[in-house]
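Before anything else, here is the set of structures, which you'll find just below.
Every read-out reported here was derived from the displayed coordinates using simple, explicitly stated rules and does not represent laboratory data. As the structure is a computational prediction, the values presented were derived from the model and not from experiment. Cβ atoms are built from the backbone, for glycine too; each structure is taken alone.
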Structure 1
Amino acid sequence: MRFDAKGPLRIIIGAGEQRYDGWIATQQEDLDLLDPRGWTRHFPDRRVDAFLCEHVWEHLTEQEGRRAARHCFEVLKPGGHLRCAVPDANFPDPAYQQMVQIGGPGPADHPAADHKIVYDHVLLADVFQSAGFEVDLLEHCDASGRFHYHQWSPDDGPIYRSLLSDHRNKGGKLGFVSLILDARKPF
């Protein structure tokens, strides 16, 4: 994988099937959040403008998530951001919580089978703040299950599993939400 694109360097971490114009899609074998050698090899003298991580951080332990946040912080440009979406521990839907739980339901090949944590907004914000980021919560449920939405633009990093995009959210009802934040590196 080469990260020598002209213009802004915007990278999707753990892209799966996601492909967006202007973004470089990576998988774990291209860019491992936990391998510092890969970070120094890929970014020896160029800084990243933006990272996009949709439903990736829950596959790391809390400590691994903190380490990955530090790696991202180190290679971002000042003013650069990381948009992160994870399952929301406070979304008050029992079927959703069963689906996203640690270890996940069903067979070993189910996407949630290797979930290691389910974040609430307080803990996820702390993971990124402790790495030096300023955090802006875009979508989340509070401890009482009430959904909060802060206007955000998909141009800065599209998130499918969101109020704006997910097909399960229709008719004024939330069917699937994510805890979404922007973590910005200060200037």
Structure 2
Amino acid sequence: MVISSVANEMSMSWADSSLGSIGMDQVVERLKTRAGFGGGFGDKAGEVVEAYAKEFTGRKPVEIWTLASINRQGVVALADAKSKRPAGVYVNWFMWQPPLFDGRIRAFHCLDISFWFYNTDRMLTHTGGGAKPRALSAKMAGALLQFMKTGHPNGPGLPEWPKYTSTHGQTMIFDNICEAKNDPDRDARKALPALT
């Protein structure tokens, strides 16, 4: 199984550019009542924002908001469960940011699909087209074909993509430069309320 998620899921600032200049205190207030498609973090919102800001230094407050709101917690829970089965599971986190809407659109829900199927030049509304998305798409589509043929995604174009384990949380980061990292948001995720 390949489990893929995107960095920003829903970028709040793509249609409202004013959200690009909000502060961390405003992010805390918004996350108290709503995170992604679910309820908010209540009194834990400040702790969550602080943990994500520490883990993802240099990110704008609106980016911290989206990172804390995405469903990586669910992705990891699914990968943990699947990793106990004999067949391998491979996890990736799509971080590539399209240049559209002055960069405000970010790595939104389903953006990665056009990359998996080598359609970035057909999906100009998602990628903007060009050499960079095409190059990443070639790597991702190649990995998907390799996975379908062999049961693992490793082949030319990408660094070694290790099988996921609960201990290390191996995750392939897809961006202009791809790299495998061990559980890249573990410390930040610890601040999130437990899944119910």
Structure 3
Amino acid sequence: MVNGWYISASEALTDVRGNRVGMLYAGIPKAPYTEARRVTLMMIGAAFLLVCGLFVPLALTWARGIFRPIAAMRDTITLVEAGDMGARTGAVAGAREIALVSAHLDQLLAQLECREQELRGRNQDLNARVEERTEDLTRANQALQATSRQLILAEKLATIGEVTAGIGMKSTTRWR
């Protein structure tokens, strides 16, 4: 008690009537328990580090098995975004779900490529139709312009004829 720290406890002693007749005291040195606690914490820490040392490489290997196929799918998507419509991930090793997602991605890319080719074909067809109709409109416009010129010329000739007829009538009436 004077030389070091102790873990102690006391309890009052009572007789049959409930009167206190004494005190029970127990004390044991604290140092062995402190040392036992320190050793126990060190053992728990060492066990934790050992488990982490064994589990972390295993977890990283497992994570690579997941992330490698996902990275391959990401690279495929990047190629498709860059314009390579033939890019595919192909078969990937790894979890069954990731392999299914990869196969589904390849199927979707194949459908996308087919639809893009179909749209390109339709675009070419529409461009050909537009060119054909543009040529038809150009020809119709040229014919309309030619008809307008002929109509204007006919109106001019009719006006000249009327003026000439009017002058001729005045001339014959004057000479009479």
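Consider the structures 1, 2, 3: one of them gives 9, 38, 37, 13, 2 for P(r) over Cα pairs in 10 Å bins from 0, in percent as calculated from the coordinates. Say which. List each step's numbers first, then the result.
Values: 1: 9, 38, 37, 13, 2; 2: 9, 35, 35, 19, 2; 3: 7, 11, 9, 9, 8, 8, 8, 8, 7, 6, 4, 4, 3, 3, 2, 2, 1, 0.
Clearly, the read-out refers to 1.
Of the structures labelled 1, 2, 3, which one yields 1.6 when distance in nm of label points 7 Å out along Cα→Cβ at positions 115 and 139 is computed from its coordinates?
Working: 1: 1.6; 2: 0.8; 3: 3.9.
Source structure for this number: 1.
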Using helix-only ellipticity at 222 nm (-39500 (n - 2.57) for each DSSP H run of 4 or more, over all residues; to 500) as the calculated read-out, with -5500 as its value, let me know the right label among 1, 2, 3.
-> 1
Have a look at 1, 2, 3 and say which one yields 21 for relative contact order in percent (Cα under 8 Å, 6 or more apart), as calculated.
-> 1
